[in-house]
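There are structures below to look over.
Any read-out appearing in this document is the output of simple, stated calculations on the displayed coordinates, not a laboratory observation. Given the structure is predicted, the values throughout are model-derived calculations rather than measurements. Cβ atoms are built from the backbone, for glycine too; each structure is taken alone.
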Structure P
Amino acid sequence: MLLGFEGVKEIANAEYAVGIGICRAEGGQVLGSETALTWMERRFDFSAVEDLLGQPGGVAETIEVAHFWDTILATYNELKKALAPLTTEVLSHFSHVYPQGTSLYMILLGRVEDDAAAEERLLQIWDVAMNVCLEHGAAISHHHGVGLARLPYIRRELGASGLVLQRVKEALDPAGILNPGKYGLGQRQ
């Protein structure tokens with residue numbers, strides 16, 4: 001795990017000391033700053049993913065979800081277990097942390113026989129990931145929005161609040177011209 005603390009030097013140093021103390025208490029070891037600096041130098045290098053996607057049957061996807069601190073570990077573990085049979089690699093990282101919880105990025109890489117199979121595999125991956133999140137009560141999206149891939153799952157996530165959202169949409173956009181059909185809206189619930 002890479003930890004970084006920013007801000008007023010005295011506060012950042014205090015946060016660092018507490019963070020390192022927690023990690024050590026859980027069996028963690030301090031490896032020094034070199035690992036973090038190396039990661040910082042290459043964190044935006046997507047050439048391996050681009051190379052994979054440039055080959056027939058290449059599968060690469062990132063799915064971002066969120067949950068509370070007391071349940072994110074179980075969600076992560078179940079996602080990793082459920083997605084592992086569908087990919088060669090299941091990577092992840094936590095991002096955008098808050099007092100109540102964090103977002104979780106699942107990065108999936110693999111290969112199948114051809115592009116048609118890759119498309120089918122991506123649909124399977126999304127179905128598995130969304131169902132695991134919904135079963136664990138996780139948010140199926142954090143800040144990247146719902147998008148078309150999550151659309152089949154949004155009503156299940158929203159539950160009864162979907163009706164309220166539908167009514168607000170109807171009141172603000174009675175002609176239905178703003179993003180028609182998006183966010184699961186447009187059909188009466």
Structure Q
Amino acid sequence: MREILAPNGAIYVHLDQRKSHTMKLVLDEVFAEHDTIFFYTASSDYVWNPQFGEVSEEYLGQFFDQVDETTGRRYARGDLTARGLRNGETGKPWRGISPSSKGNHWKVLPSELDRLDAAGRIHWPEKASGMPRLKRYADEVKGVSVQDLWLDIKLMHNLSPERTGYPTQKPEALLDRIIRTSSNNTSANYEKLKEG
């Protein structure tokens with residue numbers, strides 16, 4: 001497959017856990033090695049703090065395309081309904097709008113919808129037939145959820161001031177992410193850990 005692959009081509013290989021480690025050795029030999037971090041836990045009760053990358057201005061402009069007339073804050077419109085019918089409170093009409101007419105139910109109780117509306121967090125469409133939507137403000141976005149490929153962490157340059165000469169040294173940004181993901185240490189404790 002490597003021999004017939006175009007220079008700008010790519011190959012995707014999907015295997016289950018029984019053979020993936022063996023195939024990685026073959027693929028590393030054929031295509032060249034890539035850094036991998038293996039993640040294991042002692043039990044299903046482990047610390048996992050989701051990490052977020054920066055949100056680009058392009059992303060904000062594309063998805064947070066509404067401006068709140070009262071505050072001037074940019075926001076995106078989020079869905080207040082979810083698929084499926086419900087017989088409880090979330091399946092009932094709210095303010096004359098029945099999500100069940102479209103096979104949906106409210107994501108939150110009507111009392112929460114009232115609270116959101118009182119706080120100015122609901123976008124009301126101009127069309128009478130339109131569905132109300134949740135205002136998700138750009139300044140409240142934590143960032144883009146980091147996936148399992150950490151391409152935002154740069155490789156360590158050979159002239160980097162943090163380089164110690166250790167042959168398999170990892171960038172501090174990588175260690176920072178690992179510690180923040182799997183530790184509930186406060187940032188103050190983390191800074192002490194870095195120093196000592």
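Summary table below
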quantity	calculated
Distance in nm of label points 7 Å out along Cα→Cβ at positions 28 and 52 from the coordinates reads 2.6; which among P, Q	P
Winner on volume of the Cα convex hull per residue in Å³ once structures P, Q are ranked, highest first	Q
Structure from which 12.8 was derived, mean count of other Cβ atoms within 10 Å over residues 12-19, options P, Q	P
Label whose coordinates, when helix-only ellipticity at 222 nm (-39500 (n - 2.57) for each DSSP H run of 4 or more, over all residues; to 500) is calculated, return -16000 (choices P, Q)	P
Origin of the value 1.00, where FRET efficiency 1/(1 + (r/R0)^6) of positions 140 and 156 (r between Cβ atoms, R0 = 41 Å, to 0.05) was derived from one of P, Q	P
Structure with the greatest value (metric percent of Cα pairs over 24 Å apart, for residues 68-171 alone, set P, Q)	Q
When relative contact order in percent (Cα under 8 Å, 6 or more apart) is computed for each of P, Q, the largest belongs to	Q
For Kirkwood radius over Cα pairs in Å, for residues 100-147 alone computed as 12.4, the structure of P, Q it came from	P
FRET efficiency 1/(1 + (r/R0)^6) of positions 44 and 76 (r between Cβ atoms, R0 = 25 Å, to 0.05) - highest-scoring structure of P, Q	P
Comparison of P, Q - label where distance in nm of label points 7 Å out along Cα→Cβ at positions 60 and 124 is highest	Q
